[in-house]
Structures are given as structure tokens and as C-alpha cells.
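Colleague: Structures follow.
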Structure P
Amino acid sequence: MRSIEDSPTVYLFVGRKNEATLCAEFIPVIAQSLETFVPNEIRTFRSLFQYLMELSVSRVFNLVIDEFQEFYNINESVYSDMQNLWDQYRRKSRMNLIVSGSIHSLMQKIFQNSKEPLFGRADNIIKLSAFSLTTLKEIIYDHRPDYSNDDLLALYAFTGGVPKYVELFCDNGALSVDEMINFMIRENSPFTDEGKNLLVEEFGKNYATYFSILSAISGGINTQPEIEAALGNKSIGGQIKRLIV
């Protein structure tokens with residue numbers, strides 16, 4: 001948002017609601033952001049996106065769609081509808097379309113799976129990486145200038161540089177080794193179910209297999225044949241590759 005704050009921008013957040021409700025929420029946002037009239041009768045995202053594409057023929061603006069992967073849960077045909085409209089208007093459109101999502105596997109599927117409608121439509125793909133160790137040193141210094149090397153190591157080990165986890169520690173003043181551990185294992189800690197929640201988000205109903213693989217690894221079983229044997233001789237080559245990614 002910072003990179004486009006100086007130009008007209010429509011920001012749409014795709015929550016887990018039905019399509020008509022989302023469109024009803026999007027209409028006033030678009031109208032206010034672009035100071036334009038948007039028909040209240042629009043009830044499908046296809047119609048709303050077509051309206052924006054037609055508007056972009058004569059106007060320059062950014063369209064940001066956040067949590068783009070959620071359309072899988074709302075109306076999967078949105079992706080093919082967007083492909084059709086984008087291909088129709090892209091040569092004359094002046095819209096800068098930016099979509100983002102927090103579930104890596106689904107975003108990768110949408111734009112990099114050759115069987116998906118939006119395959120090959122992205123001009124640029126950015127995969128946000130975790131904070132580097134240098135950045136983590138700057139962050140921990142800002143919050144605890146007298147940090148020890150052990151504190152820094154713990155912050156890196158417990159968060160992997162993921163901004164969300166770093167923020168949790170910083171906001172709760174837990175930046176020493178003991179404070180971080182106590183925060184993670186306390187009752188109702190946001191870290192308690194995070195692993196399971198991530199697996200469910202990334203892999204849906206098949207998360208149990210991935211959870212079993214990680215459980216086996218945590219128990220000291222660390223080769224593919226041994227893990228497969230522990231899981232009842234189930235082939236897991238594909239799952240292991242997805243976990244690595």
C-alpha cells in the first residue's frame with residue numbers, strides 16, 4: 001500500500017463471505033476510492049470486475065485484491081471469469097492489478113499451475129521472504145538494546161524471521177530466551193495451535209498426512225523410507241516436496 005499511496009487505489013479484502021455480500025461491501029469502497037458511481041445492483045464479482053475493467057479504459061488506477069485465494073472457497077469460477085475479462089480488456093486497460101494471498105500453496109496453484117485459468121497471466125510474481133538475520137538484529141536492538149547473542153539466536157530459531165511471529169514477541173515484550181519460551185507455552189498462547197492451523201490452511205482436508213510426517217520427524221524418524229514405514233508404507237514423496245517448499 002505504501003508503494004502505491006500516491007495514485008488512485010482500490011483495496012479489496014476477500015473475506016470468507018458469500019459472493020453477494022462481498023460485492024455489497026466492495027461497491028462503496030470502489031465508489032469512494034475512485035469517486036465514481038457503481039451500480040448497487042451488482043451481485044457477482046464477475047460483473048464488478050467487468051465494470052472496473054471498462055472503467056480502466058479511460059482511467060488510471062490500482063486494483064489491489066488481498067487474500068485472493070479465498071475465491072476458491074467462495075466461487076472458484078471467479079478465476080476463469082477474470083481470465084476471460086482480462087484477456088478482453090488488457091490491451092486497452094490502464095489498470096495496475098495487484099493480487100496477494102497468505103496461503104502459498106494456493107497462490108502458487110492459481111498462477112503457476114498450467115491447468116489453472118490464470119496461468120501465465122501474471123507479469124510479475126513476488127514471494128515475500130522472512131526477515132534476514134541482519135534485520136532481526138535491528139528489530140531486537142530497537143526493543144531490547146541489551147539483548148544477548150542467545151536472545152537473538154532464540155528469536156531466529158523460534159520465528160524463522162516470519163514477521164507475524166516476531167511482532168508477537170515484540171508486542172508482548174518477550175525478547176529474552178526465557179520470556180520467549182514462557183510466552184510460547186503459556187495457556188492460550190497464539191503459538192499453541194499455529195502449526196496445525198497452518199497445515200489446515202495450506203493443505204486442507206489432507207493436512208493429517210502432513211501432520212503425521214512432521215510428527216514422525218519430530219520423533220527422530222528422518223529418512224523417507226522410515227517415515228513411509230511409520231505411516232503404514234504410504235508413499236509420501238509428493239507430500240515431502242510440498243512441505244519443503
Structure Q
Amino acid sequence: MKIVVIGGSGLIGRQVVADLREVGHEAASASPRSGVDTVTGAGLAAALAGAQVVVDVSNSPSFADDDVLEFFTKSTTNLTAAAAAAGVGHFVALSVVGADRLPDSGYMRAKWKQEQLIASGRVPYTIVRATQFFEFVDAIAGSGTSDGEIRLPPAKMQPIAAEDVAAAVTFAAVGKPVNGIIDVAGPEPIGMDDLVRRYFNAKHDGRRVTTDPAARYFGALIDDRSLRPEGKPRLGSVRYDAWLSKLGN
């Protein structure tokens with residue numbers, strides 16, 4: 001089966017391509033590096049020719065509110081139209097747990113818009129919503145930093161390793177469309193403040209984290225329900241301490 005991975009050169013995309021090839025599928029990576037621009041539509045028709053499945057794990061190059069909304073709106077509009085024209089039978093996209101719950105976050109608004117565009121399109125689809133990646137802890141710390149001080153809320157997350165996200169996306173890609181959402185999360189809830197503290201300890205980083213329930217997460221106030229899946233999500237297998245133990249190895 002030919003599966004085109006949009007954003008196939010990124011953190012998740014590279015692993016998805018490798019996972020798909022390992023189980024015998026023809027996985028093709030498509031990104032600006034290979035001449036495919038989803039925002040303008042350049043190269044899309046050629047890239048999707050003969051594909052049975054399209055997987056979108058691309059991301060905006062800018063996280064500014066207007067930029068990220070423009071990226072996901074234009075990219076998803078072009079992708080869904082090109083997939084329909086190419087006769088693609090399954091559109092799989094990676095989104096974020098909480099995308100529909102945090103309207104104060106520009107990034108979450110953009111991901112929610114992406115989901116709506118996919119659901120209203122003509123191609124059967126599966127949306128994989130993942131919790132925050134272990135690999136993005138530095139970005140979380142940066143989001144809570146002001147004047148050299150790091151303030152983060154104690155709100156529980158259920159972070160996940162990128163390899164487990166890729167496995168969930170691969171599972172969705174080789175399966176039938178659900179025309180809905182599959183949630184994937186890490187095996188344990190961890191407070192955002194504790195997540196970063198444990199990361200700093202593992203890196204021997206002397207920075208301190210101040211717990212502040214009023215601190216915002218990329219512009220949004222959060223609680224224990226904001227970034228955790230509801231119901232029974234697919235759970236990753238990599239625990240945070242095991243991931244931390246490999247840092248620097």
C-alpha cells in the first residue's frame with residue numbers, strides 16, 4: 001500500500017515512514033525538502049498520485065497565532081482537496097489532545113480548525129490526538145519563562161514519547177478510517193511543573209521551577225482536565241523516567 005507522509009522529514013514523520021516500511025508498506029516522505037509545499041499546493045498532485053493513504057504530521061514553521069492558523073487552514077484545505085482528487089481512501093492527521101478545549105491558545109485554535117476541515121472533507125479520515133511529547137519539555141519550560149523566572153502550573157498532563165506517537169499514527173494509517181478521533185497518551189499523569197523539574201534534574205540544569213496555578217500554557221489557563229484525554233485512550237509504553245535515563249546517552 002502506498003502511504004504518503006506529509007511532514008515525513010520531521011520528528012514524528014521520520015519514525016512513521018520507518019515504521020510503515022518495516023511492516024511492508026511503500027511509505028513516501030513529502031515535505032518542502034522534497035518539493036512539496038502544502039500551503040501553496042506546489043507538488044501535491046504529483047506526490048499523492050497512486051496513494052491509498054495520506055498521513056499529515058506536518059507543523060507550522062511559526063507558532064505566532066495568525067501564522068499558525070493560516071498554515072493549518074491553507075495546508076489542510078489544499079491537502080484534503082488534493083487527496084480527494086487523487087482518489088485517496090484514508091486521510092490520517094496528527095492533532096493534539098485538548099485542541100477543542102483551549103480557545104485562548106492560538107495553536108490549539110489552529111489545530112481545532114484543522115480537525116474541522118478534515119471532518120468536513122470528502123475523504124474518510126482518522127484524527128490521532130496525542131498528548132504533549134517528552135521531546136518538547138524544553139519548549140514547555142520556555143513558555144513559562146519570563147525575566148529569567150520559570151513559572152508553571154501543577155496541572156496534570158499525560159505526556160508521551162515521540163516513538164509511541166509515531167506507533168499510534170502508523171497503526172491508524174494501516175487500519176480502516178474511523179471518521180473520528182483516536183486519543184493517545186503516555187502511561188502516567190505528571191504535573192507540568194514536575195515534568196520540567198525532573199527534566200532539569202536529569203540534565204543537571206540548575207534552573208528552578210516555581211509552581212503557579214495561574215501560569216499560562218502557551219496563552220491558556222489549564223487544569224487537570226485540559227491536556228489529558230477523556231475515556232480510554234491508547235497508551236504508550238515508554239515511561240518518563242526511562243526516557244530521562246537515556247538523555248545524553
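Colleague: Looking at relative contact order in percent (Cα under 8 Å, 6 or more apart), point out which structure of P, Q has the largest value.
Modeller: Working: P: 12; Q: 19.
Going through P, Q one by one, relative contact order in percent (Cα under 8 Å, 6 or more apart) is largest in Q.
Colleague: P(r) over Cα pairs in 5 Å bins from 0, in percent computed as 1, 5, 10, 12, 13, 13, 12, 11, 10, 7, 4, 1, 0: which structure among P, Q?
Modeller: Working: P: 1, 5, 10, 12, 13, 13, 12, 11, 10, 7, 4, 1, 0; Q: 1, 7, 14, 17, 19, 17, 12, 8, 4, 2, 0.
Only structure P yields this read-out.
Colleague: Figure out for me which of the structures P, Q the number 23.4 belongs to, where mean count of other Cβ atoms within 10 Å over residues 3-10 was derived from the coordinates. Numbers along the way, then the final one.
Modeller: Values: P: 12.4; Q: 23.4.
Computing mean count of other Cβ atoms within 10 Å over residues 3-10 on every structure in P, Q gives 23.4 only for Q.
Colleague: Please state which of the structures P, Q yields -11000 when helix-only ellipticity at 222 nm (-39500 (n - 2.57) for each DSSP H run of 4 or more, over all residues; to 500) is computed from it. Before the final figure, lay out the partial values.
Modeller: On the way: P: -15500; Q: -11000.
Answer for the origin of the read-out: Q.
Colleague: Computing volume of the Cα convex hull per residue in Å³, for residues 147-210 alone for each of P, Q, which one ends up highest?
Modeller: The maximum falls on structure Q.
Colleague: Between P, Q, which one scores greatest on mean count of other Cβ atoms within 10 Å over residues 59-66? Mind showing how you got there, number by number?
Modeller: Values: P: 17.4; Q: 13.6.
For this comparison of mean count of other Cβ atoms within 10 Å over residues 59-66, the top structure is P.
Any read-out appearing in this document is the output of simple, stated calculations on the displayed coordinates, not a laboratory observation. Owing to the predicted nature of the structure, the values given are computational and were not obtained by experimental measurement. Cβ atoms are built from the backbone, for glycine too; each structure is taken alone.
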